[in-house]
Structure 1
Amino acid sequence: MDKKHLTLDERRAYRSLEDVVGCKWSAAVVAAIKQGVTRPGKLERYIPGISTKVLNERLRRLLDYKLVTRREFDEKVPRVEYTLTPNGEKLANVVEQLHELQREHSSILNREAEDESS
């Protein structure tokens with residue numbers, strides 16, 4: 001490897017990624033929207049432990065990074081829905097892969113712990 005350090009653009013890209021994905025709950029929100037849970041109240045129920053305030057903060061951040069879109073419906077009882085943008089879909093796929101990796105890793109660690117205790 002000839003490169004001695006990350007370029008400024010690479011550092012900015014990683015910082016942006018950390019700003020979005022590194023926030024607690026962001027991955028869960030993206031994954032839930034990918035599963036078709038699009039309304040704020042349903043997202044809050046779908047993700048146990050997330051508060052309304054935190055959910056709204058995460059949705060705003062995802063909107064700022066253009067990973068989700070917000071659609072308001074002008075009805076008798078107004079409603080809002082969130083959907084993933086094409087880049088949000090890509091992020092959701094990465095989140096799914098990371099989740100699978102975590103499950104596999106946990107499974108390996110659990111087997112090793114069982115072997116050690118036997």
Structure 2
Amino acid sequence: MPVRKIVKIDEGKCNGCGLCVIPCAEGAIELVDGKAKVVREELCDGAGFCLGVCPTGALTIEEREAPAFSEEAVAEVAGNRQESYMVQKCFSCDSGEDQIALFPCRLKGESLWVCAKCLPKLIHG
């Protein structure tokens with residue numbers, strides 16, 4: 001098995017909100033018994049788009065042995081996946097992702113979305 005980057009979910013920190021499920025375009029994360037789980041490791045590309053939306057910091061990226069990422073498996077899952085959508089908004093100006101690009105970020109231990117307009121202000125003060 002190759003050593004690669006993959007999402008790790010701390011079940012003790014997970015509150016089961018499910019916010020990490022939607023940013024996982026590959027379908028690797030699902031809610032199982034009220035907790036987020038990487039259900040098929042070959043679906044996780046290790047990109048970490050799920051990390052920035054977790055309100056409890058339960059998700060991290062680790063480097064370890066895991067099955068190789070499979071684009072074929074992702075395509076199979078995508079064909080069977082029900083469409084779901086959750087509109088995200090900038091924590092600072094309340095602009096929605098339908099208006100401006102949003103980026104996940106962590107600020108003072110909290111997972112938030114910030115828009116392209118507010119990001120420089122966040123970085124530079």
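Coordinate-derived values only; no laboratory data. What you see is a predicted model, and the numbers here were worked out from it, not measured in a lab. Cβ atoms are built from the backbone, for glycine too; each structure is taken alone.
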Which of 1, 2 yields 18.2, 63 for Rg and Dmax of the Cα atoms in Å, as computed? 1
Matching 1.12 (Cα Rg over 2.2 N^0.38 Å, for residues 16-55 alone, computed) against labels 1, 2 points to structure 1
Which structure, out of 1, 2, was helix-only ellipticity at 222 nm (-39500 (n - 2.57) for each DSSP H run of 4 or more, over all residues; to 500) derived from, given a value of -21000? 1
When FRET efficiency 1/(1 + (r/R0)^6) of positions 64 and 88 (r between Cβ atoms, R0 = 30 Å, to 0.05) is computed for each of 1, 2, the largest belongs to: 1
